[in-house]
Structure I
Amino acid sequence: MKKKVIAVFDIGRTNKKFFLFDTNYREVHREYIRFEEIADEDGYPAENLEALVNWAKQLFYSMMDSGEYDIQFLNFSSYGASLVHIDKEGNVLTPLYNYMKPLKKEIQASFYGTYGTDDKFSRATGSLKLGMLNSGMQLYWLKKDRPELFKKIHYSLHLPQYLSYIFTGIPVSEYTSIGCHTLLWDFEKKDYHNWVYQEQIDAKLPPVVTADKTYSVDFKEKNIQIGVGIHDSSSALLPYVQSVKKPFILVSTGTWSIAINPFTKGMLTLEDIHDDCLFNMQIDGKPVKVSRLFLGNEYKLQVKALSKHFGVSDDFHKTIKFDKVIFSRISKIPGPQFKWISIPEKKGADKTKTPYVRFEEAYHRLLWELVHLQAASIKAAIGREPIEQLYIDGGFTDNEVYIKLLTYYFRDLKVRTTNSSLGSALGAAMVISRSKPGPEFLEKNYKLKKQDPLKFK
């Protein structure tokens, strides 16, 4: 007898993942793949959308033909700041632009010159001035810079919703994707911001539905409930929100490290904005204060440089365990030692210094400085809320040095990690099956591990 399962495509900037969960949300199958980036029309790196779609379709159909699994549900989670522009026939009109692509200064100047100050907009939309990371700004850019192309757009879909579209043929917008630093949503009005209507951007956005919406679709004489997709940070938060009652911060680590505070009250303050905080959105439309750090990307670049400098393999860093003696020594060296590559807005050294004999010493120092940035990001997300617990999930939970140093900064909080790599995939499975787990859910499914604080006598 075939096992009944929920299928989820979990699409990150680096890793593309596919999971199958049984009816108790236990993982029964997973697949990972990476794709080389392509160049957009300006020569800037872009997601290989065609390869992604072909892989997703082929994998899904092969699983449908499997004699082992009976797929009941299918859903999608992915990173934000991603729009797929399609014409009336559903043809893709542009590359899936990289959110790190530089935006023309005159475009931003035109926008804010017309619609108001940065702080005013940031407070209303829960979005900082982030260029292409604001997906609404991507639409404004196309309208002003490439008007003929803009006219051809029938709908602009965030990536999770586009992935749903290729399986259902139904174009929709969804709240968690709209509410993730897009500049599109007015959190006070609980509607699109006025500028969206004034620029007639709303005509390019399909009807909005909630993340638990599903469509019944027949595949090979088999009926499957297909979800509309969900923003990955909102999805990662869902199992915690539904299982934990005491106030907590979730730090979802990966290419971006996102410190998430679902217990925030009211609108963002000017202090929040100046601390680089913004809003995401829960599936019920409630705002969630988050603080972002390009941690995983910076880590990757710095470790590659260190590996080359010390003549070790690119994977050598994965073998490093926390060494208290090394940390005690390197933590006494004054001043920053590393110049940041992908987060230049953060204070670092003017030039990277490596006054170390061994890779292990330089590595501990790198993590010490990165965790300092991470701690500041978490404290910004906490704000003035009485937070009691800190949960860490994602790729950095396997990094012993990172975890030990984080407990050093947050000795007064209960710190828990999970060795699960499910991340946002499990939330995407839960939302379409409308599960409401009890408090034991995390223990059973996430293999939570208590982290004792690092202390020195």
Structure II
Amino acid sequence: MSANKKINMLEGSLWDRIVIFALPLAFTGMLQQLYNAADVAVLGRFVSDLAVAAVGNNVPVIGLIISFCMGLALGVNVVVARALGMKNDRKASEAVRTSFFTAVAFGVVALVIGLLFSDSAMDWLDVPIEVRDHALVYLRVYLLGMPFIAVYNFLAAGFRSQGDTQTPLWALLAASLFNIAGNLVAVLVLDWGIAGVALATVLANLLSAVILFVKLTRLEGPLKLEVSQLLKLDPPSLKSIVRIGMPAGIPGAVYSISNLVIQSAINSLGPDAMAGSVAAFTIEINVYCFINAFSLAATTFVSQNYGARNLQRCSRVMWVTMGLNMCVTVLMTALVLTFSRDLLGIFSSNEEVIALGMFRILWVVVPQPLSVVMDTLSGCMRGYGYSMPPAMVTLIVVCSVRLIWVYTAFPMFPTYETLMMVYPLSWVITMIGLIILYVRLVRRIRTRRLIASDEI
């Protein structure tokens, strides 16, 4: 890898390095979401709102699987970054090699389990009969790409660990352009409908995975992927990746599980509510891409500096990342609010669908600064190696608040507006819990280091 793609996380100013690291990562996330946006836009304009509703119905199901995938990938990020911070090239190399094996295994398992339970998922979500067939076809075809999605995310984590967020971005850009073109060909030329759109997405995921795989095999340095050793697993690296990565995937999975319950409630309100919700979600998730990017930046920068035993710089990383994250999020929120109607119009011309989408944006996008605090603190804690505590706080609070709300408030006031209110409510309570947890963990780490210094 060329030197200009690497970022020195251990020395010098932080704000510019964090921006350089985070922005390509945010754009990468947006391009990943563009897969879904392209699917929704093409289906909404050239097929029907029912097809759009079918895609939206699958968002929490697909999100549940991908959240675990990205959580494990974050484990790769932390393990490799820490090894690089400690100048342990052998450990970094073993972790990257192990990550590829783990990605393939996870992708295959996710594919098999997803196919086995796809029909049951439709029952759990209480999908309306007029949407069910479309939703089932899209889900089953989409799941064929899970091994490729896993490989891309795991290998991208390897690049991120040494500060290279550009290579995964360019790989995904190529795949996104392929996906858009594939969607149009599948619908307008081949008339394959929703199955063709899902298949184009599968092939796009394959392309992004192949690009990163080839890049890593041609890499110079400790992260080079040796084809002859792909099946050579390093148990300690696998244990570390799972120990850090699995808890990191829990918050996203929790959101997805709780969103399954919310999605089921939305389904009870009819196809327009389903279509409006997915259109708004397709927009709002792009704001979250920036929040998540800065959270990943916090994780990576803290990991390297913690490995280098620089606690003061770790603290500075948290404050700088928090400030940058908040500024960017406020800007993105303002842009979304300004152009919300036009953006929603890309996905549907139905005024009722647009109105419902705008209401969701007000209740989900405007409170996103709460997510900034939550995700930045969680990212820092993961960088220290404490993945389980923030995951458990998120698990308990988000799940309990949303489940209680859906099964108490919604039956009393069964409206779309009632459902949307639960998002900021759950974030406020979770944020308070994570702030308390972060303060306690940092104090514990500093006390432990002081004791160790005194013993020396």
Structure III
Amino acid sequence: MAEPFHAVEELDEGCVLCWMEATGTTKYWQVRMYWRDNPKGAGYVVRSTRIPFEESRASRNKAKRKANQIWRDFIGDVSVGDSPIKTRKVQDVVHSYAKQIRWWAEQNEKSGKDIYIIKGGRQVKGHSPFWTTAKVDAIDNILTHLEPYWETLPTHDFRKVTQRDLAYFYEWAGANKEWSPSWTHRVITQIRMIWRYGFDEGWADFIPSPFRPPAQTAERKRRPLQEEEWLKMVYWAKDRYNSVDPKNKAAAYNKEAAFQFWAWLNFISWTGIRPPSGRVEKNLIRWEDIVPAPGNRWIIRRKDKTEYAAPILEAAYPFIQMLRDQQKRHDLEDCPWVFAHTRDKSGSHKKGDPIKSFRTQWRTMLKELELWEAWGTAQKDKLVPYALRGFFITMSLRHGVELEKLSRSLGTSSRVVNQTYYDFQTEKEIDELVKRSGLADIGSVTYDENGYPILS
């Protein structure tokens, strides 16, 4: 070493409290730690305690406490294979987490099995949720929104971030972001998931519990889709299909994709089923789900969150037939999926694979119709595919379908229908609400000499 080294006390095997001579500068207590794998070959790492050296018991004891803390961090880094001279940054852990969960999702979908579950995820009917690419895509968006927050932490060293550092995330979000409570809940969940991942890897010794705002019942209600908005959607999808000229193979495929979105939009609107998101492949719509019913009608049997049999309104029948005809043209008569890809696409899908979702087309449609709301907007203020289910429910109730029968046919309850889906408007229900008006026929109204009405 360039400066004279003065050992004072061995704190542990491989750890020595010391100080070093320094000319013209303040002397500091140091801690000298043995590191067998030091790439510089010195075998030792020296860290300053940043405590000025004094020949006193008080100064020495203060330096010992700080040196022991540095030694514990050093041992922790070495034990999990980290370099004690290189910081494992929070952003590096976040990127590692994002990469890992995507790999888990891809393995689940490649195998068709729920191999990798989401640790700490909320169980549904006793079953843990599992990783899907749809979930990971949504999480990637959340992680992007978290990037400014990481910069506010007192340290970028993941191992040195404390529970106290993370405890005030909600205050930061409230002061810097216009996020809904439900969105903030999702972001907090991801902070916990990142640290759970770090905990499992040995990079953290705790899983944080940042303050969560209380859930607001009003936010659970979905943004209702109005009749005029629904008509705009249907006409937009139809016009998009008609506008594509199938002059080559690529254009022909685009026209078929545009048709499938138009058909999907109508199919969900005229059945009221929960729009499959692709998160669970078994919930995607199959031909075998569509079964005949009395009166030359059709129903669709579903098993997603619940088991139910929903009616298919006649407006959907032409689209069902056209989807069958499309698959026949592409030699897909044996395809089990109602919505399926009609050609191979390298690295993405094969001909006959199910279309797992229409998220991209939905987003494009809303943006062009100026109905799109940015991520983080409260559920009650943005349109999602579930709005089609709510629209079906609302229109059915307005046309006199009994609430109890409707809710049972759609695999839900009257309470959930009222709380989440039904867009009640007195103006729209006025005919139903005034059915019992006019209990007495009072005839024409006359007035006495003082101006008071005379009722017969």
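Read the figures in this text as sums done on the coordinates, not as results from a lab. If you're wondering where the values come from, they're calculated on a predicted model, not measured in any experiment. Cβ atoms are built from the backbone, for glycine too; each structure is taken alone.
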For the read-out helix-only ellipticity at 222 nm (-39500 (n - 2.57) for each DSSP H run of 4 or more, over all residues; to 500), a value of -10500 was computed from one structure; give its label from I, II, III.
-> I
Work out the source of 6.5 here, i.e. which of I, II, III gives that when distance in nm of label points 7 Å out along Cα→Cβ at positions 91 and 411 is computed.
-> I
Winner on relative contact order in percent (Cα under 8 Å, 6 or more apart) once structures I, II, III are ranked, highest first = II
Taking percent of Cα pairs over 16 Å apart, for residues 267-330 alone for each of I, II, III, which is largest?
-> I
Out of I, II, III, which structure matches 3.4 when distance in nm of label points 7 Å out along Cα→Cβ at positions 19 and 115 is calculated?
-> I
